[in-house]
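> Have a look at these structures, which come just after this line.
Only the coordinates and a few stated rules stand behind these numbers; no lab work does. Since the model is a prediction, treat every value here as computed from it, not as a measurement. Cβ atoms are built from the backbone, for glycine too; each structure is taken alone.
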Structure P
Amino acid sequence: MTDASRAIAQGSTAAPAPRRWTWTIVRRLVAAWFRDRDQFKRPMVPRNCPICGYHGIFVSVGRPSRWDVRCLQCGSRERHRLTHLWVTEGGADKLAGKRILHFAPEKTVVRQMRGNPLYETADLRQRATHQVDISQVALPDAGYDVVMAHHVLEHVDADRAAMRELFRLLKPGGTALLSTPINPSRRETYENPAITAPALRSVHFGNEDHKRYYGLDFADRLAQAGFRVEIFRLPPEDEARYGLLRDEWIYIARKPGA
């Protein structure tokens, strides 16, 4: 047993160990221990991961550290688990047979989609199926059933152009799965293109490479691009069960059509 797992076992009676220790779980535990030991100095409540079926504690990610975020088995974060819960809502698989384009693909989702010939990725910098700028995508109109972009649009200079591109890329009746940091206490998005210094962007927008802090009008921006917008979130008890953020939801943006 590692120091990290021993600390959990001794200091966290409410957090049972997973049914089977794997190298991946141990590695993530050790990394979390070195990243932020303080997270193990309190009782840690076990969560359920709907993606991989893991039951146990979640660990921190990021700097500064955010506790109770990452599934130790599949590495998912809150937005991945919430998206998966929408996809599998009612026992179905809403992505089955759909051609998907995923912008800024996260490793968790890429692993889920491995072997799916209908799944493509897109990014401006990292290795992907298509090396493109989301605000000006050199791909044909109406080529995809689903587009995905999690925590992407807050990084983009021309976010409204990017929303129009997502709309253009979808087939009639297609769906965009989107999430972004939202300030639910404000109606209007806060942005100021004159703020360019990384330290100031971090103070104003929450991260040094964010260009804005969206308010509740994010859905309005999507509607102006042509989408019909719904919000998917779960009841508070399920947010606790699956380790979801209380102030995050998935925008289900549909392109009108067949």
Structure Q
Amino acid sequence: MRRLPVRAALHLPHRLNAGDNRGMELAAHRDALLETCRRTPGVTSLVVFGSSAGDGAGRRDEWSDLDFNLFLTADAAPELAGTWPFLPHPDQLVMTAHEGENGGVALYADGMLYEFGAGHPWTIRDPDREVLLDGGDLAFAPPDPLPDAAMQVRVFLAKLYIGVGRVRRGERVAGNAHVRTYALICLADALRQRLAPDAPRSPFDPLRRLERTLPGVADRLAALLDTDVETCARGLFDASRELLEPGWPDYPSRAADVIAARLGW
């Protein structure tokens, strides 16, 4: 297959200055990506998400990345999904990595990170999007329903219990992951659904922008995450009981009592 050169009119500095406008930089990267996609045979559609989309421009800051899905024709997908010739300015790339079946990341010399999926078309479920190229192969659907809040708080308690047990056994790495990641995600989801059910949120990650939705709760959780793992775990447990248990018959109070007794809390 003949491949067209992938070039775009974008200057990528090797180093960011403190006064650089990352929102403007992201827009320039977005424009360059769109141009290279138009020039690369086999690319059909391009959809950007989050702060990369037009409606999210107001959220862009120096830590924003370029998040997109890119679809390919059936004959081009086996090659292009592996070589990524649609990425602009390959001479400025300092790192690329494949992630899962279709995912990828690319880091540029100016610090801009691309996070993307590229391959055969799939159904897009993220509502926070903007279509830049439509090759006729786009399909959209609502996000999957949120998990049941009562189930999430049960999983939270289980993951927390497992995590503390592993730490006490000496498995500090695995235990920390259970407490600070797996348990935390479930707790955040339950808190969002119970305390701010109508607030805007990511349908995929309950931790994103929790500070905007539940600032007091987010501050409390963040402070706990800065402590040692036992203090963090106990604090997350106490937060679940104080913020979720009162007046909620689905809170698993008996299970929480058993866990507290077992852990000496």
Structure R
Amino acid sequence: MKTVLTIAGSDCSGGAGIQADIKTITAMGLYSESVITALTAQNTMGVADILPVSPDFLEKQLECVFTDIVPDAVKLGMITGIEQMKVIRECLLKYQAKHLVMDPVMVSTSGRRLMEPQALTYYAQKLLPLAEVYTPNLPEAELLLKRTIKTTEERVAAVREFALQYKGMVYLKGGHDDLSADDLFYDGKELVWFRAEHIKNNNTHGTGCTLSSAIACGLAVGHGAEKSVGDAKEYITGAIADGMDLGRGNGPLNHMYRMK
């Protein structure tokens, strides 16, 4: 069985982070491993508090994974600070981790900052260039590129700049667009649009975590990047369209909708 490791924060409400990743990987029929970077107290209405894992304990988790059940792909999500980033970077390089998919989680859907502001430069310079595929949404891409991205032309320019600056393939998510949910994939040579209508469902908690984990699953089983992102797009569209409605705020997706 192919394996995927998720390195991310824990969401006690089960909609995002480690919990969303494990559900996604399981739904894809793969074996999931998890390294937790932080505990979060959150629900569908927002993040109440964050308790980062110490760098030493983070390192122990990573060592245990990579010296036993070696992952076929790695999804990297929420990281709180520079010391955690240093540990993760060293481990990924030491064990030559394969198929790294990076979801640049910096701010929660509810607006809570999930990464220390001073860590952004290190993250951009030292961690992003290690990834095979990046999955920023529009606000995250704007923050990393220090530019606004509104028009179709600006999206095309953004993925080209992102790939040139950080050396990986880019999947720019368009879910923050009120008119459509069109995503743009760039592998360094070809531009591919993945078109979708904007689904009328406010329950989108954990979409970024879910998508990046699904992409990692595709890479883990040997699919190319374009097929992996296409399959992930199909999966997450179905999970949103299922219309599950839990909680009093921005609720989670139904990761197991295909089991009905």
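> Given a computed value of 34, 24, 13 for semi-axes √(5λ) of the Cα gyration tensor in Å, for residues 89-200 alone, which structure among P, Q, R does it belong to?
The read-out was computed on structure Q.
> Moving to a separate point now. Looking at mean projected area of the Cα convex hull in nm², point out which structure of P, Q, R has the largest value.
Top value of mean projected area of the Cα convex hull in nm², among P, Q, R, belongs to structure Q.
> For structures P, Q, R, which has the highest computed value of distance in nm of label points 7 Å out along Cα→Cβ at positions 121 and 225?
Q
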